[in-house]
1. For distance in nm of label points 7 Å out along Cα→Cβ at positions 145 and 169, which structure out of P, Q has the highest calculated value?
2. To which of P, Q does the computed value 21.9 (Kirkwood radius over Cα pairs in Å) belong?
3. Determine which structure produced the value 4.4 for distance in nm of label points 7 Å out along Cα→Cβ at positions 65 and 345, calculated from the coordinates; the candidates are P, Q.
4. Taking distance in nm of label points 7 Å out along Cα→Cβ at positions 97 and 129 for each of P, Q, which is largest?
5. With mean count of other Cβ atoms within 10 Å over residues 161-168 as the yardstick, tell me which of P, Q scores highest.
6. Compute relative contact order in percent (Cα under 8 Å, 6 or more apart) for each of P, Q and report the one that scores greatest.
7. Taking 0.00 as the value of FRET efficiency 1/(1 + (r/R0)^6) of positions 41 and 361 (r between Cβ atoms, R0 = 30 Å, to 0.05) derived from one of the structures shown (P, Q), identify that structure.
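FYI, it's all coordinate maths here, none of it is from the lab. Source: prediction; values computed, not measured. Cβ atoms are built from the backbone, for glycine too; each structure is taken alone.
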Structure P
């Protein structure tokens, strides 16, 4: 029986009867795994390397396997590999799938550390990266493919500027050329079904909404075929990828409340985004659920909901220093780089946007807002006084 996502979040990765009735699975830490005999150790060693095996701590434990099973189920995939961070969830499959002399396509709106990895490590290893307009259509993407293009990387919505990509159309082009489609689906968790839209490898920073409390760093990579699982699992073992079992246990606990937290963040985020859209200081709001966001039509077609992260572009009369003064005046918004936790955050983003394909230009300075679980009226009151400081600049 296929379970609804709310049920899977509560029940996946749990076996209370096997755990002496305790609700949560036990936390298993360790490096060395002891065996009853040499024959028993050999028997474990003869199992395929891509199978979950408790043979040495680096290969994972029941804590890791429980989280991986849960993440795979809620993503609609067959297998998941947890990683030590969201960035390692990006770099692991890139290293596993790409070889010297091959070509990679990456959206110009991509997460900054992803771009840095492509421009440094992959470049040193002889992999060439081309950055493309995230709003490119199938015909435009077709023109960028080469005989050696092996991976189409996507990130939807885009980092900081929230462009929503036409994933099904782009995936069709990639598959016709024999390339794999990667998606950083961190923003779309629970709301975008990657494998139904043509994605081969779905990437998540579990640091964000699954953790939910800003106290773990963790990632996951999900696939939907045995072929992709072999590539991913072997790549993970060969690069020594490892995630803390303590963080895995906390992420499992965070999953149990993910649905209700995400619903609350979505409602609060949309209310505040709409409030911003009506303000005279604001030029546009970059929230995928709103028509002012690039690719909103794809959001309406492909997503079942949103999270609490969006961007705001201010009118041209306000410069970067003005926006910084407004942010510094906010009392209820922390200034921090992550998101997906219970607390509200804000970052000025205009100066941090790195582009090389001529995209991401907006009429004014921008800021990114993460809406947490505080009272929405309290947050709006804080933003009111922050905008008053902006106007006095």
Structure Q
């Protein structure tokens, strides 16, 4: 009986060992059929991300004034030259005024003639009035005829009309004299711009002293450099994100490594048909006048920002069945789970994600070997990508 019991116990033990061996072999076979995929992972980041755009454009003068004479003549003097400072109302050029001085003298003489004619007409009117009075007195005593009175009355009316004519001639002569004086004043060309600062700079000189110029011919281009304007063009994709007052950071090739702060001053309400782009103007403070019109410029504008965003490297994004998503690493680091996501703001090599359960770590290399629930072997743990 004891022998039978011993034989039964030994058989049971042998069967248990055999069963464990079979389970181990089966697990090994399954593991061999679905080996863990080597991947690289990175921790999901939570923080600030910004949508930035850099636009290229050109610097332009904030305002400009073209000094030009209103009359023709020879340029006698230029009081300023290229790069000289100019104050509002300053005389910047003088034309030869001899002809216009003579025109003033002639107009003044014509005025004196008109006044003399008026004095003469006034005297004749007084004589005609006395003659009519004398005839009226005679007619009252029955000594004058009606025809004599009619003649005297007609003479008085004629002299009154002559006085009116000479007064009109005086008014015309005064107007001619004033016009001649104005034209004489036009021989001195002033920098009479409106608005902006009191000081500007000569940006271009178009003529030399001694040249004869026509009316309205440009002599000098006077520009305002503080502030200065940066002009660039944007597409429809970025247009909706822009608004007046929005801050921008400007850089130029002339001053590498330096940036200048400004803000959007104007946004064109229409797009150019040829380029499908809209014009945008930036206002940049330029107190030291270092920035010059015509310089090439780059303007960086923050179009949008999210302060508490879920952020991963762009490499974490992959597609499955036409949808974008990421592979989340399980807490024990042994497998991955597929999560569909909605990408948002991209900044450098970082992207904002929107979706459910986005925490922990994501796979950034080796996604082509993965499916939902696939076992993995972490070959490298990377640091979160910086901004």
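1. Q
2. Working: P: 21.9; Q: 31.3.
The correct label is P.
3. It must be structure Q, since only it matches.
4. Q
5. Numbers: P: 23.1; Q: 15.2.
Comparing P, Q, the top value of mean count of other Cβ atoms within 10 Å over residues 161-168 belongs to P.
6. Q
7. Only structure P yields this read-out.
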